[in-house]
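Coordinate-derived values only; no laboratory data. Note that this is a predicted model, so its numbers are computed, not measured. Cβ atoms are built from the backbone, for glycine too; each structure is taken alone.
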Structure I
Amino acid sequence: MSLLFSPLTLPSPRGGLILANRIVVAPMCQYAAQSGEAGDWHLMHWGNLLNSGAAMVTLEATAVLPEGRITPGCLGLWDERTEAALGAVLERARQLAPPVPVCLQLAHAGRKASSALPWDGAQLLSPARGGWETFAPSALAQLPAETPPTELSLAHMSTICDAFVAAVQRADRIGVDAIEIHNAHGYLLHQFLSPIANQRSDAYGGSFENRIRFPLEVFAAVRQAFAGVLGLRISASDWVEGGWDVAQSGEFAKRLKALGCDFIHVSSGGVSPLQKLAPGPGYQVPFARAIRAASGMVTTAVGLITEPQQAEAILQAGDADLIAVARALLYQPRWPWQAAAALAGEVAANPRYWRCLPHGAQAVFGKVAGGMR
């Protein structure tokens with residue numbers, strides 16, 4: 001059996017969550033929400049992903065406060081209204097697919113909030129264009145021409161921490177199986193980690209211990225409130241000299257594990273326009289390997305992993321435990337089916353699709369191996 005199509009159990013205080021294979025859908029912002037509410041686009045999109053054959057689907061970055069949205073079109077989970085919308089759409093989507101665990105990414109965009117949609121330029125929106133006040137560890141703009149954010153007070157930081165807790169409680173009520181805290185891509189919690197964005201002079205800025213303090217406080221508060229599978233997405237490197245790096249990421253991951261982190265999802269970049277990324281096939285895998293070695297945590301690799309044999313090789317080398325796929329699944333919505341055919345694996349599929357395989361193709365459809373609590 002290939003490792004990509006072997007099961008994996010994610011631990012949690014509530015008990016193990018069994019994944020039928022090692023393919024997970026990475027969170028992908030859709031910018032389709034209305035005032036934070038999930039709608040028809042999400043029903044179609046989530047139903048498609050739940051039918052992909054992946055072992056777990058991670059829903060897009062979901063803001064814990066209205067001002068924490070990246071754009072006006074971003075999903076939210078900050079009140080009863082947004083909870084009801086997300087819960088209703090998710091329930092309908094699940095009825096259209098085999099039972100697949102669902103992970104929800106909770107986020108606050110910090111100084112990268114109040115942005116235009118990507119196809120409208122993705123720049124900071126003025127109040128006249130529907131924008132709002134942004135907040136960050138320090139009053140430092142993401143881009144030189146942008147209005148600087150407001151530096152967070154300790155009281156506001158406490159409010160944000162409480163909002164993460166309230167959001168995870170709402171997610172638990174609507175039956176989400178796992179939570180991923182967004183600590184990557186230049187958003188608020190990553191901003192606290194990085195000396196590029198965090199130049200505070202209090203107990204939350206300066207030294208490594210100070211910069212990791214607030215992200216750890218948020219994680220600990222969410223862990224106390226949620227007994228399901230809980231993980232975190234990290235940018236392992238800012239790709240800027242003097243910024244956050246993989247060595248600091250490894251130390252941070254150790255602290256997370258001690259607080260009860262069940263998995264870590266390793267990405268990179270996003271905090272500075274000066275970043276010098278070197279994208280290529282599997283370009284972030286070395287970061288995953290280093291953090292897995294440092295922490296011993298279940299680790300997810302992501303980033304231009306597009307071929308089944310490539311994914312299998314990453315697992316066989318011990319570089320990661322899970323493979324996250326995002327854009328490749330938008331282009332090839334049944335990518336896990338193709339991977340199963342290539343690697344003699346099996347995936348769960350709605351019986352309405354069982355007759356779709358090309359003539360003479362090896363059968364790839366099998367029973368679900370657990371997966372729901």
Structure II
Amino acid sequence: MLGHNNKDRPRPGQRGSGAMSLGVTIFDHILFNQQLNPQATGAFTRLLLAVVVAAKVVQRDVAKAGLVDVLGRAGGVNVHGEEVQKLDDIANDTLKRLLFSSGEVCALMSEEEADILETPRHMKRGHYLVHFDPLDGSSNIDANVSIGTIFSIYRRLTAQERDVALSDALQPGHRQVAAGYVIYGSSCMLVYSTGNGVHGFTLDPSVGEFLLSHPNIVLPRKGNIYSVNESNYAHWDPGTRAYVDWLKDPEAGHVKPYTSRYIGSLVADFHRNLLYGGIFLYPADKRDPLKPKGKLRLMCEANPMSFIAEQAGGLATTGAERIMDIQPDGIHQRVPLIVGSADDVKLYQEFMARSETQGAK
């Protein structure tokens with residue numbers, strides 16, 4: 001089921017049908033890929049299906065958010081000091097309950113929880129660990145802006161009979177065996193990769209099933225959309241400012257002018273650029289001394305999005321190094337994230353390198 005076989009994938013900017021027909025359910029798609037792996041035991045499939053069920057439950061709660069008392073603040077703050085929304089708590093509890101119940105995880109790491117959550121002793125333990133952001137973009141909930149769930153799956157490294165070690169939870173992104181996200185917007189979509197391309201499924205509410213709608217997603221080599229919170233401009237490093245200035249410069253010789261599109265929900269901004277091409281930037285800035293290395297979390301945001309981007313033919317970097325090569329030093333570590341079309345990310349890296357060279361003189 002796992003691997004990096006890009007044979008017969010479509011050209012950048014296109015979606016191909018791959019080995020399966022449009023309209024197939026996500027259950028059939030996962031099962032089909034399991035059958036391609038002679039060593040598959042079904043454990044990984046059961047875990048992915050637990051994620052699918054959790055997505056349906058969270059979508060149900062999001063869809064009725066304006067009709068029942070689940071909008072607004074929950075009255076507390078999370079481990080990062082951020083105000084927790086009621087739907088944050090609901091989504092977090094849903095994912096924990098369903099992932100633990102799958103019997104295939106040994107530990108969970110949630111953006112909303114300070115510590116590693118080991119599978120309770122009375123429950124079956126599996127060989128996988130899951131990092132997740134239960135409700136990305138939750139500050140936009142009351143405004144009915146697209147929000148999402150992000151997940152990242154790793155295989156355990158240490159012996160099964162022992163407690164989960166910190167080294168199990170702090171694996172670099174290139175060790176991910178799967179990653180994906182769910183976007184709760186005009187339609188509910190689940191996008192995931194197991195290392196063999198990127199596939200998107202749309203929830204058909206009439207039958208309650210995710211159907212294959214975007215097989216073999218491939219990022220265009222170059223886009224014309226940039227997504228960044230420009231209110232932080234004055235706090236960026238010189239290389240990032242120079243790059244964004246170049247994107248906006250009508251005299252820079254762009255074949256097609258760049259367009260600014262920023263929603264403020266990572267899942268929504270990333271998803272748009274994944275389909276259309278472009279670059280998303282959340283660089284380090286000096287605005288908040290508590291977040292000197294950026295806002296986004298390596299394990300539950302940057303790594304899974306980087307995995308998906310690279311599987312679709314894109315790139316992801318901090319500006320200085322590949323995201324998925326970073327050795328984590330904490331489950332809530334923050335990093336800069338620049339991700340998207342390969343040529344756009346490479347050009348950003350050139351601006352950063354040029355800026356560092358000039359600064360060294």
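When Cα extents along the principal axes in Å is calculated, the result is 64, 42, 39; to which of the structures I, II does this value belong? Traced to structure I. Largest in FRET efficiency 1/(1 + (r/R0)^6) of positions 204 and 252 (r between Cβ atoms, R0 = 41 Å, to 0.05) among the labelled structures I, II is structure I. The maximum of volume of the Cα convex hull per residue in Å³, for residues 164-267 alone over structures I, II, that is, the highest value, falls on II.
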